[in-house]
Structure I
Amino acid sequence: MQFSVVRERLAAAASNVVMPTGAPALTCTGYVPDGVTAPCFFVAEFDVEYDKAYRRGLDAADFTARVLVGRADDKSAQQILDALLSGSGPSSLKQAIEAARGAPGERALDGAADDLQVKRVQGYRWYEHNGTQYVGAELIIHVIGRG
């Protein structure tokens, strides 16, 4: 698995969400940005378990992605974030990212991985990024691929 390719393709998959009415477009990047254009999805840290199958047959990685929403109005910001964190629906990041799994028998993320799953949401709270406060959360995305 080439981690930089996986990061970029996770961000590309996230960009397919349909934002709630009145919300600006979601900015998506595979890397932690210096400055955030809210709302923003980015892939941050990741943990890797090598050699899940013998002879470099399979690696497993958990990517932590963050979604941050501006807080001009606290309630509406949280409503936008709630829509993005829903398990299904047009604004669901889970649904948009898991659509990149491909059809049965195809590799995920346009060939960059064998499979993926959005495992959970955590850390729903206020985040400070480069001196600005946002409401946000983390998505843990499990990706498996050839070693």
Structure II
Amino acid sequence: MMVLRRANRNDLKELQSLYIESIEGLGKLNYTDEQLSAWKSSVNNRERWTEAINNQHFLIAQINKKIVGFGSLENGSYIDFLYVSKNHSRMGVASRIFERLEKAALKLDQTELESDVSLTAEPFFKSKGFQTVRENKNIIQGIEITNLRMKKKLK
């Protein structure tokens, strides 16, 4: 049975491990090894992770007390994180997290959601009613990584 709960600082290490596993396992469909390495490097920014856990609506999905996915809502309308274990992909984990984040945005009277999503995550976000607004070219450690700004009208 899947349980959703708020994240706390004690979850940091397990969240970071799942982040790396998800990028390695799912990101390889759309990105080179060099791009994946650059993307994963953001795991080292402990301050950003701690700030997100403390200040965002940060949810964790657990099965048998193991974290299998997580997502966060920043400033009530921006989905900052949404990652799932490669072993739990396409099992409804991301959908459950997304539904809770969307409900939180609606409670805050938000009119839209937005996110910068990987090429790998684009089909998921499209299935939830998001539309691509623009393509972003990000430079991380000198490596160009493309992602997409996507938005969804809520009202």
**Complete:** From the coordinates of one of I, II, percent of Cα pairs over 23 Å apart, for residues 53-132 alone came out at 16; that one is structure II
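Hey, mean count of other Cβ atoms within 10 Å over residues 101-108 derived from one of I, II reads 11.9; which structure?
Traced to structure I.
Output the label of whichever structure in I, II has the greatest value of mean count of other Cβ atoms within 10 Å over residues 69-76.
Details: I: 14.2; II: 21.8.
Checked I, II; max of mean count of other Cβ atoms within 10 Å over residues 69-76 sits with II.
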**Asked** Of structures I, II, which gives 1.05 when Cα Rg over 2.2 N^0.38 Å is computed from the coordinates?
**Response** I
**Message:** Of the structures labelled I, II, one was used to calculate helix-only ellipticity at 222 nm (-39500 (n - 2.57) for each DSSP H run of 4 or more, over all residues; to 500), giving -6000. Name it.
**Reply:** I
**Asked** Suppose you compute relative contact order in percent (Cα under 8 Å, 6 or more apart) for every structure in I, II: which one lands on 26?
**Response** I
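Between I, II, which one scores greatest on Kirkwood radius over Cα pairs in Å, for residues 5-44 alone? Please report the intermediate quantities before stating the final value.
Working: I: 10.4; II: 10.9.
Structure II gives the largest value of Kirkwood radius over Cα pairs in Å, for residues 5-44 alone among I, II.
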**Item:** Structure with the greatest value (metric distance in nm of label points 7 Å out along Cα→Cβ at positions 29 and 109, set I, II)
**Value:** II
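Computing distance in nm of label points 7 Å out along Cα→Cβ at positions 21 and 61 gives 1.4 for which of I, II?
Values: I: 4.0; II: 1.4.
Structure II accounts for this read-out.
Read-outs: derived from the displayed coordinates by stated rules, not from any lab. Since this is a predicted model, take the numbers as computed values, not measurements. Cβ atoms are built from the backbone, for glycine too; each structure is taken alone.
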